[in-house]
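Each structure below appears as structure tokens.
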Structure P
Amino acid sequence: MLIFLHGPDTFRSRRALNDLKERFSQTHENAGLNTTVLYGEAVDAVAFERAVSTPPFLAKKRLVIVERLLEKNRGKKIITDVLGLLPRVDQQTTVLIFWEGELPSQRRSSKATQAGDELLEKLRRAVKVQAFNLLEPTAVRQWTTAEVARRNGTIEPAAVTVLADRVGNDLWQLNSELDKLVAYRAGGTITAADVEMLVQTAFDDDVFKLTDAIGRRQKALALRLLTDQLQSGTSPTQLLASITWQFRNLLLVKLLLNEPGPSQSRRAQPLGLHPFVVKKTTAQASRYQLDDLKKIYSRLSNIEHKIKTSRAAPEVLLNLLVVAS
């Protein structure tokens, strides 16, 4: 059986992988002797062939897990080797799982990279394929509530909102913060005050600087900030999600500011945003026309669609967004 798990939300995909390993361990004899894990940067053709061709030992099936093969070996011969060996895998006796983080963009420039694209297409036709994209704000709040219940705890809705605003959709950090909050409350209900006291704001000031530079038409600065984020290790998908999140906030705040009524802070309350975000976003919104924000948000939606459905490089699309704004 061939299984493919991938996506930028590595917390949920890692949990799914661990669940599959646990299920295999519980349902198959001698699971420890019949499980092999290969890591992308260390995989070679000999190790892969040995792992997938070795018959199960005193059991009906064996489990082979290959992690980050595409991410760590883009353009290398091992991709061609694995592609050639895949048809020889006995899927009746071998459960073969490929685990990847964010998938590399597809660019046909050489035989080696073409092999990577071909392997990716084969994996996408696996018996079981699960894509783990970064969660939207509403889904983050739902996930948070479910995770607290999973730990036999309870949390106030206001606390969920503050926590999601402070941490965003980084589930690795959010998971750690929940461990801390549940331990602190020791069976009690987590409150917004608990979150305010124990969880530091994790807003990336560079995202505010980037959207501010775009609003001021400082394209050179915006392009430099964009490059800095990518070179620091932020994935294009994560960066796109952060930029989209902030421009969504800008658009919503701008719409509210154009309406007559109570103070800015009170009008922003229905958005469920942290006061820090409201303050920064309100200041930025004054530098944009409403129509400009609508155009940029529409471009961001198009970029997301192109990244998911075409071979366009995300880095190029993000640069074009800055130049066109």
Structure Q
Amino acid sequence: MKAIRQYIVLALLLGLFSVHCPGQTLPRVCVGSKVRYGVQGLANSHFDWTIQGATILNNYGDSIDVQWNVPPGIYNMSVIETSEYNCVGEPVTAQVQVSYNTISIGTNLEVCDGDSLLLVAPGGFVSYQWSNGATTRQTFSKGGPVWVIATDPSGCQSRDSVFVRVNPLPAVDIGPDTTLCGNETIELDAGPGWNSYLWTIRSGNKEKEENEQTITVSSGAKIVRLEVTDNKGCTGRDTMEVLPCSISRILGVIPNAFTPNNDGRNDTWHIEKLANYPDASVEIYDRWGRIVFRRDKGYSNAEWDGTSNGKPLPMDAYFYVIDLHIGIEPITGSVTIIR
């Protein structure tokens, strides 16, 4: 009995069919695979092969190498043996199913910086090999090129690749931590153009939320958190703290002495951050309660130089009252002139 042998080089499959059963289907092959087919005939015979669509790479007489660079489908093949005495045998025929499974893991994929994107390959395959080494049906990507090779039950492999674009997170900055006192407020602006805004203001055990671009925050210890989302779905965050009212934080150092001797050093009573309060009033009294200096506004533009009505005051301790006009009690203390 004469038969065609199939040597599938890549998958190592062998199919046989009988001369008395023309039209048998040989084992399925994959698009792009190289397969060797052969027959067992008489010595010194000549063989004429006919392959539908595919390319015969090598012809060894009783066997051939076939390259299946064809679209998926069913293809016919046949071989006729002619003996050394020119006796022509009946054609031996068979059909070969050429398969190709497409696979897609998506297109135009994006991920936010720092996040991971879940990639899922189609089912129906027996194994998966991802570019990151994963061998399951799904894997995660933080961005960049990704590919997967999937093998079906017949050993045919399909490949797909995609580039996962990394989108930057929204950049938001609501400023440094700050201190507010009395009736002071601060306006915080998240900036325009975001798809959504979420402010969370937590004070003690209480928490409230706002969804505007700008909010106004009053004094008192609290934590302010901002979360914005852009049109890619990426989220940017920032946090600031409103600290409890503290004179040292809002004014800095209030000197308890200065030396108005015109040497260019400490010649005036300089209060570090009083310029932040242009409406502040400053009054200074001597030990007998007589006012020796008053400035209703703009103290930092004309600081006390240890004089009263243009005359130098003697070395002594003097008492001050500073009213910031922000709804808190006036600040009091003493300062000494050293000469």
**Item:** Read-out helix-only ellipticity at 222 nm (-39500 (n - 2.57) for each DSSP H run of 4 or more, over all residues; to 500), computed value -18500, structure in P, Q
**Value:** P
**Message:** If distance in nm of label points 7 Å out along Cα→Cβ at positions 49 and 257 is calculated from each of P, Q, which structure is the one that comes out at 10.9?
**Reply:** Q
**Request:** Using Cα Rg over 2.2 N^0.38 Å, single out the structure from P, Q with the greatest value.
**Result:** Q
**Fill in**
The value 17 for relative contact order in percent (Cα under 8 Å, 6 or more apart), derived from one of P, Q, belongs to structure P
**Message:** Quick check: 1.9 is what I get for distance in nm of label points 7 Å out along Cα→Cβ at positions 97 and 129, calculated from one of P, Q. Which structure matches?
**Reply:** P
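Throughout, read-outs are computed from the coordinates displayed, never taken from laboratory work. Only a predicted model underlies this, so the values are computations on that prediction, with no experimental measurement involved. Cβ atoms are built from the backbone, for glycine too; each structure is taken alone.
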